[in-house]
Structure formats: structure tokens, C-alpha cells
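What follows is calculated from the coordinates using simple rules that are stated; it is not laboratory data. Predicted, not measured: the structure shown is a model, and the values here were computed from it. Cβ atoms are built from the backbone, for glycine too; each structure is taken alone.
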Structure I
Amino acid sequence: NHSAPSYYQKSKPGEDDVEPSLKKFLAKQFSSVAIEAHQNLAPARIGFGAGSLIGATRNRQQRNDLIDPQVGVLRVESTEGRKTIATLFNFTGHPVIIGSTNMFLSGEYPGAASRAVENLLGGVAIFTQGACGDITVNRSGDPFMEIERLGRTVAGEVIKVSGLIQCTDDVSLKFASQTLKLPARSMPDLDAAKQALAQGQAALDAAKAKPAPTAVVQTLDDKLRVLSMAVMRAEAIAADPTKKETELTAEVQVLQVGSVIYAAIPGEIFVEYALELRQRVKQDTGHSFCLIGYANGYLGYIVTPRAMETGGYEASVTRLQPLGGRSLTEAVMELVQQLDLN
């Protein structure tokens, strides 16, 4: 989300994308959690269920209701009395209720949802983000109140689904991964980037002078911000050509846990890809499907070819060529076939 220290510091191509102090801290924390979990191993049952949440999100790129409403819930319970050990839930929506000017640390609505699930069900609640590249959350009013409201709303669906899951101790676990080399998007040279920025500034100034409707001014202002970022990247490459990206590395993973398959992709992929994958996985294997974004790396926005044509913020800043997302989804399906579930 936008309310925590940034692990990803790569504002210019070629720069190291890891904040050293945070990397060290997270490595220590993850290791400690793994050791603690191993020390507390116990017999358990696992089950998966999925609900639906309509009205909480919208498609900010297409400005419509093309979303992923699924709330996927993996329940882990004790073999005695159905006591909740852990709840892993997956939902799709950018945690951007608090704006970019906020300086408070916050778990945003996923944090509020996790707390609510833990308070009612017990155990540990873990949130995973879906294909939220073009999906934002609906909100209005005080942002901190909205965090709690949306968090409770998501938690309510998680709790409902969890109560209907039938767990079993006979669970198949299978895993596969693949590392891809994806061609990077070509960036404009410095002169072209500066010219585009100047034209963008002139258009914004003219709109303000009319004055144009607020929505028009806001759109031009957003475009100017993207053009400024393009100039910054072009300046970095002009100063040091080795900073120019030619290809990007992406690890794609699939994990089968009983009746559900999880696919992990390193970036903010557009929702159309996730909806397509869910349908294909269901048709090919009969399994449920959840896509997890921001996993084992960060490629930024992974947009569709359609979005590259229609434009917008995400398409303007993507680091991948238009077919990068398709390469990732096909890799997911290849890995699903390797699991040999039939």
C-alpha cells in the first residue's frame, strides 16, 4: 500500500531496487516467523472456499465495473474442535484509501480486515492481494473511518465463507515455478521526453486559463505527472546508458493446496488476466483459482495490450512491452499443466 516504508526504491532504470535497511529487517522477521511456525507444528485440517463482494471496488483504468469480486479463503483448523489456526484470504483492490500525502503508517483496509478476522475467528489472518493493477476501492469521507468500514466489509465475507468450509487432513500439495526473461518497454529519448513534457504543461496551462472543467484539468495534471517521470527516467539513461533496461526477470509460481490453485506473479497485473486464468484453470482442472500479485519481485504495472492503446497512468509507466502480461499468464498455465492434477 501507500502507507508504509517503500521496499521498492527503483525510481530510475538500473538503480538498485532494494532499501538495504528494510531488506535486513524483513529477512530477520521472516526467518523468525518461519522458526516460530516450525516450533509450533501441529496436526491440522485445510479447506478452501470462495465468496463474492460486489460494490467495494471499481476499475479505475476503464472507469467501469470490470472487477474481480472473489474473496478466496483458505482455512486451517485444528483436528480437535475446529479451532482456527490460520486464515489466508485473497481479495482484489488497491489499498489507497489514504492518499499519497499521508505520512502515517497503516495496514490500510487489509490490516483492518485481518484484525477483524482474528478477533472473531482466532488464529492468524493473512491477506494476499489479487490482480489489482487497474482495480481501486470505493471510498468517501474520513479515510481512517473508511479503512475500518471496508476492512470490516471484507472481513465479513471472509468470516461467512470460513464458516461454510469443510476441512480435511487429506490434502494434496504440489508446487511448480518458472523464471522468465521479458523484454522491457522502449523508453523515449531525452529530447522527445522533454518535448512531450513541454506540450503537456502548455495543455494544462491552457485548460486552467479557460477555465476548463475540473475533471479535464485533473486529467491533464495526472498526465503531466507521468510525463515528468518519463523525463526523469530519460535523464538517468542519458547520464548513464547502462541504466537502460532491455529485459526484466520474473519468477512465476503455482501452488496447489487441495481444491485450490494459487498463482504468484511479481507485479500489479490487470484484472482481465486473472479472470481469464480462473476460467481456464477451472475448465482444465476443476480447481478453484486465486492470483497473488506483488509476489517474489516487482515489475510494476502489467497491463493489457488494450490498455496500452487506450492509455492512462498505468500504461504510461509500465516497464514491460504490451505482450508481457500474456507471457506471464501462459507461463501460469504451463505450470498448472506440470502439476499433473488430472
Structure II
Amino acid sequence: ERLDPDVYQKWSGEPNTPSHLWFLSMVGGIRMQQEMSEVVTCPGDPSYNSRLHSGYCISPSEHWLLPEPWSTLYMDKTKINSRGAETVILLSGSPQAEVKAQLRDLENRAWLSPLTKQVAIMWTSYNAHIDLLMVCHVHIFVSTSGHFHQVVSATGLFLQPYDGWWCYAADAMWVLSMMHLLFGEAKAIWRHWMRDGVLKGTKRYATISNLVDWFNIFAGMTICAVWAIHLQELAELKGYLQQASVDVPGSWRVAQTRSRYFELVHDMASKFETRFKLLAAYPLILVTKVFQVCSGQPRLALVTKTIAMALTDIIHFGLVFGAVFALFAETAMLLFGVGLLAGSTV
């Protein structure tokens, strides 16, 4: 059975919600920033430089090659919002004629100029169907080699980090296991200190198995700290969203509130990749704990003892293999890199 036709006609609600792609509601608008280059002395020989070029020169760009998507989120804040290249926000819910007039004014006063090093365009949209805030970035890098690189990235921030009680239970069990390991190792090192003193006790305690335990503890504590920071920032983000309104151009009446909202969302998106890298590395850290447990069993210790006895040969093989692999990679870049758009520099 089809829905009432009024549902389709009034899909955006009353008052009309600024939206796109059917399911996403614009929040705040579109923020445009740019990082400026510095004017420097031309590096060419004055005997021919003044005859071939009478204008200014800028510092060379770091982005001759296509940057990685997540590395583009970090900008030099000392080189943004400069005079003549101020940060611009196109307010959501504004009439189309007003937005076009604002863009035409930016074009007439050369907001995008030869001094532009990179342009960062960011907008946020809310998906009420899954309670998700989408943060989209479009970065345009202007290289002094003549290339304009474009990098698009998107980050989804779930406003409810836990779907149900089972998520709380899983986190609680993991934290309790980490605390059990921490207190166990703390008691062990305390007994060594009380029996042999701090220096001698630490020396006897610092075995490979104990160092593996502390490595797992510090990794777990780092993940807990990063997640706690995310939850704190998420609570702050919800505070901003609770003050927003769909019938206000730009979602907030106060411009400073809108600017702080964009800064917060940008910082959260920048930390997104770091958090996932930590989570990706954590299973590899847990493997070291598995090897420690295996070394305590006579049959399973066969693997760990074999690796320990052949460690020197394994390291030598890794060095030789890495050198040969790097040589082949460098040869491939020299032969075929110029023919690739992402590998070309001129």
C-alpha cells in the first residue's frame, strides 16, 4: 500500500528543511576556507629570471603528488582566514539568488587567487533515519607545478555511540579485563620491589612476558582515553545541535556558535582516522599476548621457541627482502610513475 500523497508533497516538513539526496538535512551550511602561500624571492638566476618573469613568486607547494585523503584534513591554521581570503560560510536555507550573489562577490574580489595554496570546502548533513551526522570535505590543492588536485572524503558520526545494552556490556567486560591485568601486574612489580628493592626488583621483573603485558595495558588505556575524548566531544556536539533550528538560515542565529560548531565537527572528523588506526593495530598487539600464553605450554611453545631461536636469521631475511622490494618499487616509479596521474609531478 502506497503512502498518502501528502507525505511526498510535504517530505521536507514544515517549515521546509534544507535537504539533499532525499534523506540528508543540511546543518549550518557550507564552509569554505583556504590556506595561503607566502610571497618569496624567485629562486632563478637574476640574469635570466628578470627577463622571463617580472611578477611575484610564491613558496613551493608540498602537494606535488596527490595527497592521501585523511592527511588533507590538517591545515596550517596560521595561514587561513587571511586578509582578502577570509573564511566564508554559505548559510543553509538561504535563497538561491542570495547564495549566487555571494559567490559572484567572491569571484569579483578574487577570493581564489594565485596565492591560494589549498581550498577546503566542508558541509555537514543530518540523517534523521539512522541518527547520523555526515561530515563531507572537498579539498582542492593548487600546486606550483600546475596541477589542481581534488580529494573528497566523508566521515559519519553516529550521535548514539551505543546501540543497546549489549554494547555497554561488551565495553564493560573489556575494561574489567584490562583492569584485572593492570592490578595483577602492579601487584607483581610491588612484590619485587618489597623483596629486592626498586632497582633490583625492576630488573628482575622486566622479563619479556611482563613487558608484553604492559604493552597490552598501555595500548588498552590509550584506546580508552581516545574513546573517552570522543564521547566528550560527542556530548558537546549534541549541545550545539540542540540549539539549532531548521527555520533559521545557517541553523544558528549567532555566527560565533556556527563557527565553533564547524571547528568542533572538523576536529572530530580529523581524529576519526587516528581512532581507527589504533583499533586496527590493537589485534596485532593482542597477538603478542597469545604468543606469551603459548610459550607457557610445552607443545604450543614449539612455535615460539623456534621463532626465538631463528630470530637473527629472520631479521637478516627481512632486511634483505625489504631492500630488494624497495629497489623494485623505486625502479617501477622511475619507469612508469611519470605516466600515472597520481605519480606525475610536472
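What the table below lists for this structure:
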| item | result |
| --- | --- |
| Origin of the value 16.6, where mean count of other Cβ atoms within 10 Å over residues 213-220 was derived from one of I, II | II |
| Value -14000, calculated as helix-only ellipticity at 222 nm (-39500 (n - 2.57) for each DSSP H run of 4 or more, over all residues; to 500), assigned to which of I, II | I |
| Winner on distance in nm of label points 7 Å out along Cα→Cβ at positions 149 and 205 once structures I, II are ranked, highest first | II |
| Which of I, II yields 1.15 [Rg/Rh (Cα atoms, Kirkwood Rh), for residues 93-220 alone, calculated] | I |
| Answer label among I, II for the case where mean count of other Cβ atoms within 10 Å over residues 229-236, calculated from the coordinates, equals 13.4 | II |
| Winner on volume of the Cα convex hull per residue in Å³ once structures I, II are ranked, highest first | II |
